[in-house]
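Multiple structures follow.
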Structure P
Amino acid sequence: MPVAGSVILVGMPGAGKSTLGVMLAKELAKDFVDTDLLIQLRAGQTLQAVLDEQGYQALRALEEETLLECHFTNHIVATGGSAVYSEKGMAHLKSYGTVVYLDVALDELNRRISNYETRGIARRPDQSFEDLFAERKALYERYADIVVDCNGLDQTQALAFVIESLT
């Protein structure tokens, strides 16, 4: 069954937004875009370089600018984990389709993320991954049209669950 409009994936770094996004795009015959890559192209450097040189607030501002300039009419959009800090950016994304929150438990994210300090995660310098998780979880839930509990699911199962939730 076709899915109208775009599907916007939100969630923590390591939740599988990019991986699942590519699979979803193939399955639903939609274009795929990873907004972290768009931000890097715009900045001409990696997310981590932006953080190191300008700080987390500059990265979040750059992310918002990038989101607001994009038009995602029939896409699967893997957002950066910090997209939910921008009310304007999220309203813009929601105008194109359904927001799906890929909910992954903290212990699983810790297992998946080994490069927390160098991954280009927009966070306060003193903020632990646990604190970031707690702060962002409420934002992901606030903007989500659909919450997918990915705990205990492999990629194929998560894909099936997302598709079922959308149709």
Structure Q
Amino acid sequence: MALRPELASDERVLAWAAIGDDAALVVTNVGLWLPGNGRLGWHEIHKAAWSGRELRIIPAEVAQVRDDYAVLVDAPPITFLLLEPGEVPDQVRTRVTRSVAYTSHHALPQGGVRVVGRRVSGIDGLSWAVRYDSGTPVDAEPVIELTGQLVNAAQAATAPPL
């Protein structure tokens, strides 16, 4: 394929779909290659939706890094018209879903938070992140403290036995 991106040594193409005449979405075991934007790892995609013609990707953006986890927000959505999607929508859904090893939503005194542990290709263990509900005071010290406790409990619950 002439539109094939520069793959890592352990990366392999699973599916691809043309976007116009000179670009393609390429699905690999490591992530989704976006035309002109490089690769998004599966753990870097918050949501993916398929309408039957358009694939809409909402990437995760790191808003803050805390001791044991990252605080994520939605990056602007990216939409691709796929006239011949092939296996791309199914592969994207499967890979994004498979990257999530742990997820749990918790109500907070104001708002709420989702704690997520995700698999990252080539890295042992889980990558931990949180995503706050809209309106949650994310920088309030009690929220930060409670979030840390929730992440620590999730990490303990998913740690392999010694």
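A short reminder: the numbers here are calculations on the coordinates, not readings from a lab. The structure presented is a predicted model; accordingly, all values stated were derived computationally and were not measured. Cβ atoms are built from the backbone, for glycine too; each structure is taken alone.
Comparing Rg/Rh (Cα atoms, Kirkwood Rh) across P, Q, which structure shows the greatest value? Can you show the working numbers first?
Values: P: 0.94; Q: 1.02.
Top value of Rg/Rh (Cα atoms, Kirkwood Rh) goes to structure Q.
Output the label of whichever structure in P, Q has the greatest value of distance in nm of label points 7 Å out along Cα→Cβ at positions 27 and 147. Before the final figure, lay out the partial values.
Details: P: 2.1; Q: 3.2.
Greatest value across P, Q: structure Q.
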When you work out FRET efficiency 1/(1 + (r/R0)^6) of positions 91 and 139 (r between Cβ atoms, R0 = 35 Å, to 0.05) for each of the structures P, Q, which one comes out largest? P
If you work out relative contact order in percent (Cα under 8 Å, 6 or more apart) for P, Q, which one comes out largest? P
Out of P, Q, which structure matches -15000 when helix-only ellipticity at 222 nm (-39500 (n - 2.57) for each DSSP H run of 4 or more, over all residues; to 500) is calculated? P
Candidates P, Q; semi-axes √(5λ) of the Cα gyration tensor in Å, for residues 11-50 alone computed = 17, 12, 10; producing structure is Q
